[in-house]
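Next up: the structures, one after another.
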Structure 1
Amino acid sequence: MTTDWWKKSTVYQIYPKSFNDTTGNGVGDIPGIIAKLDYLKTLGIDVIWLSPVYDSPQEDNGYDIRHYRMIDALFGSMEDMDKLLEEANSRDIKVVMDLVVNHTSDEHTWFVESKKRKDNPYRDYYIWKDGNPDGTPPTNWGSIFSGSAWKYDEKTAQYYLHLFAEKQPDLNWENPDMREDIYAMMNFWMDKGIDGFRMDVINFISKDQSFPDGEVKSGDKYGDPGPYFVNGPRIHEFLREMHEKVLQGRDVMTVGEMPGAAPEDAKVYTDQANEELDMIFTFEHMSLDEQEGGKWNLKPLDLRDLKENFEKWQTSLHGVGWNSLYWNNHDQPRIVSRFGDDRKYREKSAKMLATCLHMMQGTPYIYQGEELGMTNVHFDRVEDYKDIETLNMYKEKSELGWPHEHIMEAIYAKGRDNARTPMQWDTSEHAGFTEGTPWLPVNENYQTINAEAVLRDKQSIFYYYQKLIKLRKERDIISEGAFELLMREHPNVFAYERIGEEESLVVLCNFSSEAQEIDADIATRIKDADRLISNENQGNRMALRPYEGSVYHIT
């Protein structure tokens, strides 16, 4: 018997490497997570999404898996993992693991075998192709992590595909034996008692088997392969097979990370009748502050674009599929630095952003440190950054003639290490994250922004999130009501209504440091309404104060 428990749940993402270190080696570990379960229980979350803890060379912080059924010694042991599941379960906290099956590490046994010779039984577990007659790669595809997406292997005189790093060869999902091995691995973890999977770039697994060249866009060296693997030709077939072989009849939660998926795609992926996934991660709202040419070409956010995008997803999936709601994760910069004000109005804008997101329909995701109002980091030296995407980009843009200062500004705004600096627990050295040297430097503002401080202050961001999580459980309208955008053209106010049969919620969020008037008809409607939650003690029902976020309950 399966239920939709995830519709009222709030998920907390843990990036183990940066969460809590118990050994002093500067890297977070599974015992460190166990030690903080009571902290998470106090916050009120229902589910932990655990970023990869599998055995890995750590080329891409664990998203390059060497052994799917082993825990990396960096994070602990399988006994530690079993204990985490047991301890979380005893606190009514579910655990969802990361599933990375678009690619493996090049050190995975399958790939080691695959490279040996062309007739090896594992050769077809990966995507191998002859080069062109002139010796160039089979296609002009560019890797997401810069450079060509093909790597030449001298021993067998063929190229293998890697959409990400060279050490992350793509699996060949056309091979039924490979798929069966993946499903057996997933069942291994399900039988251990995990509560579902977050599936890494899962809509990349089906490739167009004609492998055409991609369009070379202005300023790019390589072709864009996106049209030939994003939501590929057999993706629905593969997901339905996975559901049949692994997920069917299990009371679990699945979320697919799906860059390039539009609402029409999401309807198919998340419609329960199709037996594919429960929800997906969309990326559209995360690219509204960039120009043509990708994430590093920055532009200021136009709030009207953000409103329109959320409206599209909220209305398209209502009654058909299900939304994931997030501002932050391990690949995204800190939201308070991005769409809020991480200086004068840090606490207030963090609460406003939380209000705006958590009052929508869907399953909210909180990324570690978001509940503290953690901010982006500014390392002076590029050498202090560890993220492979960032370092590859720095090299590539330097070669293209971008000035150092220009590249660093892009990294300060969008680099993935902004999310990966260690969790800030207290004011002791290295923010209480480790007694050793942290693998990535701690953000220097940990003296004022830390868990110890927020737990002492009942008006803190932490307790605000706690209240939002509680409201979702108590008020069906949050998980069930329809969505209607208000004040559509206002450049600074994100206002919307959640509409139920006999009640509604009016959500008003000011994305600016100036007071903003609200429309007269809305002011009239909320004049005598109960204020459900607000980051402003002295609410004026005619206008919103700087970075105010308030919710009114109308019956």
Structure 2
Amino acid sequence: MRPVAYDHFYAYDELSETLRAWADEAPKLCTLESIGKSYEGRDIWLVTITNTETGAHADKPGFLIEANIHSMEWTGCTAALHLIHKLLSEHGENELVTRALGTRTFYVIPRLNPDGAERGLQQRRFIRSSVRPYPRDEPEDGLQVEDLDGDGRVLDMRIEDPNGAWRPHPDERKLLVRRDPVDGPDDGPFYRLLYEGRLQNYDGFTIKVPPPLEGLDLNRNFPAEWAPEHEQRGAGPYPTSEPEVRAMVQAVTDRPNITGHVAYHTFSGVHLRPYAGRPDEDFPTIDLRAYKIIGERGTELTGYPAVSVFHDFKYDPKQTIKGGAHDWMYDHLGVFSWTTEFWSPQRQAGLSDYHFTDWVREHPIEDDLALIKWARDTYPNAYVDWYEFDHPELGKVELGGWDIINFWFNVPFDRLEQEVAPHSDWAIFHTLVSPLLEVRTLDVEQLGDTSFLVRLVLQNSGWLPTNVTQKAVERQAVRDLEVELELPDDARLVGGEVKTTAGQLRGRVEKRSTTWWGNDESTTDLAKLEWVIEAPAGTEIGIEARHPRAGTIRKRVRLT
């Protein structure tokens, strides 16, 4: 089995070649298909992984991994590749992997945004998401971010300026700190701080910092809580306006067996759950409890805490994030959905008890000193000491500071495999908690010479109910269990119905942690169906039981 490379991030051609190779090497487990084209015309690949000898992918509960919707977050793509490789290479050897592929299906989109990832890998400047120019077709005058000196990274650019807001730290001179409000001219030097880049139509005095030409954020373009640009930056002109998001929404809609979803992002070292725009009080109680239990296992396996976006991950305390994938998956479809933000340099530097988003806006200078020490001791290239550069418009400037894309937005290569590997285990766990429809018993009793009673008992052996969430019931997003007979022409149904429904079957998620207080041990996880059929002895009939999220069972039984 072709291994995953952890010493670089995959460009589009290598990614495509690797996925094709895996599909060729393990045809009974893996198939590759394009779910659509990106803005620039690249295929958006979806990998389906299941043991086809135990059933078709659509007949089993499914789980979706989606990665690299944001251009520079290549770590997520590598994590998705790790999962695919683990499933294919450990099938038949690892009991959990073998059981998961025998009874469930994995759908993996390793790179939802191939254009942004490709351009980011080539230019190394920050691109949030889609490369489609929006809302303008041409860049505005001012700073155009780029790698000026061609060293493969975009750093900060500092310009000595008596009116600058930054000055060197007295003990760590390469670290810039905020200028004191009453600092005078003699307390300098002071600096103005910009991203590395050119100045378009510079007038010799004023420096403009326009919004980026690529102003779309694909993870604000999903239907749930979508809001227009004046309310949600990067949302696009309308929900699913962008081909990448439209492809994913259609792929999910075409696969009603999906029971869960994790989106792979960076950075912060945290698992995020809905809602982004509403408090936990808006959850059905049973859904919130299940979310917390699944999140606790995620923390146990990966070390990442599991938190609410609304309560713990707002970028602005007075604003909410709209149009995200996990809100759409949970609130509209009623499946458990997460966003994993890989990697926390702060945690690596020994920082703790910091707020995931507030920290970026405001934190003690001691945190910066700890981070620089961590970088000096561990990754000397992560924080670059300032060096002179002859800028084409500004003259003498200095380049330096954090190499954010390579050491904040992505995991350094020597830690990459170690960082992503536990998340594959969590994905397998999350898949195995899905509902699973099974036959408990199937019996035939002869009532007369040509009269037979057929009794079928079905069970949900999964931890989650067949509806997965209470939200799915509220939204009417999931159908009931359906059971249908297939009778030959010489058979007549006397009792029962050819096609019937049996509601939803509960799982074990509602069982509380105590065994002695208020547990409901009624058999709500079972459904019994009976038919009386008149037919010649030895007649064979077919039975199909199907639930879109719990699987499909097909049986043939002889009336004897």
Structure 3
Amino acid sequence: MAFQVTGDRQTEEAVLGALALDEAQRLLERFTALVRKSGSRDERTAAKYIAGRLRAWGVPHTLHEPELFLSVPKAASLEVRSPAPRSIRAKTPSFSASTGRKTVRGRVAYVATGYAEDTGTLFDSQVNAGREEIEGKVVLTEGFAMPKKVADLTRLGAKALIFMNPGEAIHEGICTTIWGAPDLDSAGRQPTLPVVAINRPDGLALRAQVDAGPVEVAIKTKLDEGWMPCPVLVAEIPGTDDPERFVLVHGHIDSWHQGIGDNATGDATLLELARVFWQHRQQLKRTVRIAWWPGHSTGRYAGSTWYADMFAEDLDERCVAQVNIDSPGCRWATEYTGPLCKAAIRDAVGQDAAGERPHQAGDYSFNNIGITSFYMLLSTMPEALRKEKGYYAVGGCGANIQWHTEDDTMELVDRKILMKDLRVYVASLLRVLNAPVHPFDFRLLADEFGRTLDAYQQQAGAAFDLGPAGRALEGLKGDLDAFYRQAEELQHRPVGDPDALRACAVIRTLARVLVPLNFTRDGRFRHDPAVPIPPLPDLAPAAVLARHPAGSHEARVIHTSLVRGLNRVVAGLRQAGAVVEGPARGRTPSR
């Protein structure tokens, strides 16, 4: 999908010209004195600060008070008991099992899983060891304690886990695959092992000991886990022509330590957007809703998930798109990687951008509802500069390795880059808020589906036929071509024109069908695990089918999964085709 409109340049220039960093700077300075862990007094102080600024400007807002399921790390220790006793500094991630007063002891087994090469592989798991190497052992391995790797090692029978972080620092993190609060389907996935992280020098020294002979260690972890009250702050600036439809713009307010690059800069960006959009509210055709989430770091996106659950009907019926703002304005982050909005980025800051598939991360808690999304980590350090500095891959702070550490402080902020990022957000948002027809082209997604099907078919070979999906997709492409030819004729109509409203309803309904098909397995109004999700995930097993002998139990299980997945994909593509056909035959979609 991509923006197909250039926007009202006069309105854009007026709003862009009103941007300033005074309020952003004041927020950043205030947040340097806070440690905004979810459920804490400092997090609530941060939310009240933002609410106070909104109140001073007259911006309508609501402070919700949900209880979120959190896991807050308190302490961790790693003791080598033999052959040479010593202590190793360690941290434990959120949702590690807490040992309490007890100690978990065991022999260490080193299992190579490697470090991530980039943010695209940060959440992957490369566990190639067998159960006989892992069962009953304390596993030492590389990387961050990411959910999939923790889950894979747990399934193989590990007793406890030690992660060697890639640098001198030990990074905070979260290791559960459960997205938001657990329910009856997901509660069983809560981690059951104590997990600790150590830095690379200590990890290499421990590995050398393991290579030389048996090593016994003792691990203790302490975490506060439970349901805790947290602030969810939501501002709403109504549009003039189609106020019932809104764009949700959001980011997390909680942090590890000061958390200036992740995500105080995002909080400041949201506050400045609220200020300038309120100032220019007469130029907004649709409503903009701005939210600050708690529970991102210690609840696996608990705040945004709570909102998706509690306001599901409102989001389903009225939300045009969601925009995640995380870690903007960080030093050296001069390259743009946000998907979808290349034209807006070029017009706002005069730079080209590279698109990429959004990760199953951030606060993308709305995929299962089927809401079009763009941006997560907007600006980042150029890859050549990252390699020149010897930086390893991290999940925020514009690729600065102070991410999730005590060193994520004011020195990471670059005011010029923060202003550039603000300009990108403003231009992109205005083009969604004010376009007569929602500027999302699902023909591009259909082309992506075609490439995905071709790749899966090539990998599956003769073992499985994806032809029915291909034929359904070709039918959808023809319907989309006809629809968008009609929609292009409406781009000069006013927002609120009946024909334009019908076209917008078609585009929103297409998103409700096709976004879950491409990004989820668990269905609408659920939440998939926090692990990588491949394109058209129902058909992804086709990539591994040919690795198993025909007729084997494994091949039959995969084949069964593909049959069911193919049924879902074909039905979804046909449903999308019916949605697009409707307007041409005089039918109006419900959304």
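A short reminder: the numbers here are calculations on the coordinates, not readings from a lab. None of the values given here were measured: they were computed from a predicted structure. Cβ atoms are built from the backbone, for glycine too; each structure is taken alone.
Identify the structure, out of 1, 2, 3, from whose coordinates Kirkwood radius over Cα pairs in Å, for residues 65-128 alone was calculated to give 12.8. Source structure for this number: 2.
Rank structures 1, 2, 3 by mean count of other Cβ atoms within 10 Å over residues 217-224 and report only the one at the top, that is, the highest. Going through 1, 2, 3 one by one, mean count of other Cβ atoms within 10 Å over residues 217-224 peaks for structure 2.
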